[in-house]
Structure 1
Amino acid sequence: MIKRLAHVCIGATDLDATERFYCSGLGLKKAFDFIRGGKTVGFYLEVAENSYIEVFRQDELQPNAKFPISHMCFEVHDIDPVRRHLTAQGYAVTEKKLGADHSWQAWTADPSGVRIEFHQYTEKSTQLTGENCILD
């Protein structure tokens, strides 16, 4: 019934800084803008084929929206070059560590505070083995 995650919608307090972070920092491609009254109020970012992040200026979201997203997670081939690239672009990123799910992980946040996790799977990653992940 469900084919794939179509998009995640996030609010942004600064559209330009958010675009720089996702495009220059993470290497995503802007797919298109949302225009209202001749002004850009948001945009779509292509993560992968048919997979997007939808970004709206925070005041364009529903008045009661409160950043309901805990975090987003991107699978990467190798966390080390991702960490080096983000650091070189001036963004803070945590050291990598092996999580309880046996996946390497590192964390950063976009300019509006949306937390972003990176996963590098191992042969023991529960995402691949299907085993339960035991949290201590």
Structure 2
Amino acid sequence: MKSHPYLRAYMAGVAVPTIFLLFVFAAFCVIRLGYNPDLPMERILVFPLALVPAIWGGWNMVYLALRGYRRLPLGMHGALVPAILVPLALVAARAFGFDPRSVTGAIPIIVVLLMIIYYLVWKYLVGFLNDMLGIG
């Protein structure tokens, strides 16, 4: 199974956030149908459901492409994803009518926590999938 390494890298990158987002969507259904909050939760879920898995898959393809040039560990490479996702999330929040100025002070803390979480997830989960697919 040595053909199509970029397709395998994309599939390995997409798998982890897709499974996680299934749990997020289940929690959304329970909250929306059980408690019926006034918060427009559908607009909040558009960004992660549409873009996050694709960004993870593409980022894993970038890791595979850069492997011959620069040897950055997979966990460190994955920890850079929040540097892309947080600005995109802020732009999406503004586009969907939310005012992100209320959380502006917490953004550096959020980014650091996300980088730690992403480091661990990329090192262990995406790394495991990359090894399993023969591209690690």
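Computing distance in nm of label points 7 Å out along Cα→Cβ at positions 42 and 98 across structures 1, 2 gives 4.1 for structure 1. Ranked by distance in nm of label points 7 Å out along Cα→Cβ at positions 26 and 50, structures 1, 2 are led by 2, which has the greatest value.
Using the calculated result -3500 for helix-only ellipticity at 222 nm (-39500 (n - 2.57) for each DSSP H run of 4 or more, over all residues; to 500), pick out the matching structure from 1, 2. That value comes from structure 1. The value 36 for relative contact order in percent (Cα under 8 Å, 6 or more apart) was derived from one model only; which of 1, 2 is it? The correct label is 2. Matching task: 19.6 is the computed value of mean count of other Cβ atoms within 10 Å over residues 18-25. Pick the structure from 1, 2. Of the options listed, only 1 reproduces it.
Bear in mind these aren't lab numbers, they're just calculated from the coordinates by the rules spelled out. All values derive from a computational prediction rather than experimental measurement. Cβ atoms are built from the backbone, for glycine too; each structure is taken alone.
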